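Visitor: The data blocks that follow each hold one structure.
Just so you know, all these numbers are worked out from the coordinates, no wet-lab data involved. On a predicted model such as this, the values are computed, not experimentally measured, just so you know. Cβ atoms are built from the backbone, for glycine too; each structure is taken alone.
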Structure 1
Amino acid sequence: MKRVFFHIGAPKTGTTYLQNVLFQNRPALKAAGVLYPYSDAGQSFRSMQDFRGVGWGSA
């Protein structure tokens, strides 16, 4: 069964740190069968903006 996990952190809960660690470890995650779909570090922020339906600078 495939699963999707969202980490939706409140401010100052380590969200940026977690995103950076996941991004830096994409090869190891891929080898373990985990998809971290971003090709650059800023994409996770832009994805959150899209998910919330707000534009840049509107969050």
Structure 2
Amino acid sequence: MSESEKLRNLVTQITQTEKREEFFRLASELKPVDELLLLMKQQTDSLIANARLCNNF
């Protein structure tokens, strides 16, 4: 599994509070951290969009 695939897999767990420290650790270790932050933003945007869709029903 590539580093990018590992990050994508981790980001799907962004809402799990027990993963919080892992995100902080990765953000401090990765150079550059751009890919992780972009994946986190995309996942967050997706969660918000899905929540809005659910609220419309």
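Visitor: Looking at structures 1, 2, which one was mean projected area of the Cα convex hull in nm² calculated from, given that it came out as 4.8?
Guide: Computing mean projected area of the Cα convex hull in nm² on every structure in 1, 2 gives 4.8 only for 1.
Visitor: Right, another one. Can you spot which of 1, 2 the value -12000 was calculated from, given it is helix-only ellipticity at 222 nm (-39500 (n - 2.57) for each DSSP H run of 4 or more, over all residues; to 500)?
Guide: Comparing all candidates, it corresponds to 1.
Visitor: Comparing 1, 2, where is mean count of other Cβ atoms within 10 Å over residues 5-12 highest?
Guide: 2
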